[in-house]
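Values quoted throughout were computed directly from the atomic coordinates according to the rules given, and no laboratory measurement underlies them. Keep in mind the model is a prediction, meaning the values are calculated, not measured. Cβ atoms are built from the backbone, for glycine too; each structure is taken alone.
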Structure 1
Amino acid sequence: MLEASKKKLSLVKIHSHPNGFRDFSEIDDNSDLELFDSVGGWIDDVDFHASLILLPDGTFIGRTINANLIFEPISKFTIVGDEIKVTLETDKVNNHDISKRTIQTFGLGTTALLASLKVGVVGCSGTGSIVIEQLAR
């Protein structure tokens, strides 16, 4: 743990729910609080650690825990392997009229992915100004 403290590394705890329960249980809450309270004494100056649940369908549920032992959900995972897979909480998609059309056209998963992306445009003359206008629409 000394090396982790020197490099300011976070600890990630991963466990499974073989029955497919898609949330953190009271037992998970208690064990995470106990574990990360202890870890806080071993690893100094780290903003947060994380706890993940691997579900039978291969998806993850996760949360971070800060030095004050407060949990925050993780809403996006990027899994890099033979393919790059991005998983998102699709229930956080804005449901305004413009989003409804996008959801109907591309599906909820694609709409959630598009909503999570950030775009930067360098240059605002000729083509750049048209790109900016189209991105805004």
Structure 2
Amino acid sequence: MGQHTVSTSIPFCYGHRIRGHAGKCGHLHGHNARAVIECEGPLDKLGMVVDFTLIKERIGRWIDDQWDHQMLLDASDPLAETLLQLGEPVFPLAGPPTAEVMAKHLFGIAQNEGLPVVAVHLWESDTSVATYRE
């Protein structure tokens, strides 16, 4: 018996820097990003794996509250504390704020929200995507 997969795309904007990166990414900059939450499973009585609205409500709300128009920085980045003291919105990550780390973080959020997530794709730009799956 086959499985069905559904995906919902959630756009957001954020800033970051990758400490130690030798190129432009080592400096503060921003992205117009898109998180794609991929869920898989059997169909429910309505013929759905999970309602798209549920994914958008749970993950879209979280992204809007925590990441949208925020500065995502490694928790150990000294700039994080400075920006927080200045009243700037900062989301400290347990690791560098790469698309890869962000995708894994969102995967955990989707799991905690009870979604049948199998992958999270984090589009940092129109041409660059990182995927996390377990």
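Observations on the model:
- Among 1, 2, structure where helix-only ellipticity at 222 nm (-39500 (n - 2.57) for each DSSP H run of 4 or more, over all residues; to 500) as derived comes to -11500: 1
- Answer label among 1, 2 for the case where distance in nm of label points 7 Å out along Cα→Cβ at positions 36 and 68, calculated from the coordinates, equals 1.3: 1
- Which entry (1, 2) yields the derived value 0.95 for FRET efficiency 1/(1 + (r/R0)^6) of positions 12 and 108 (r between Cβ atoms, R0 = 30 Å, to 0.05): 2
- Parent structure of the calculated result 16, given that relative contact order in percent (Cα under 8 Å, 6 or more apart) is the read-out and 1, 2 the choices: 1
- Winner on FRET efficiency 1/(1 + (r/R0)^6) of positions 28 and 116 (r between Cβ atoms, R0 = 35 Å, to 0.05) once structures 1, 2 are ranked, highest first: 1
- If Rg/Rh (Cα atoms, Kirkwood Rh) is computed and equals 1.03, the structure in 1, 2: 2
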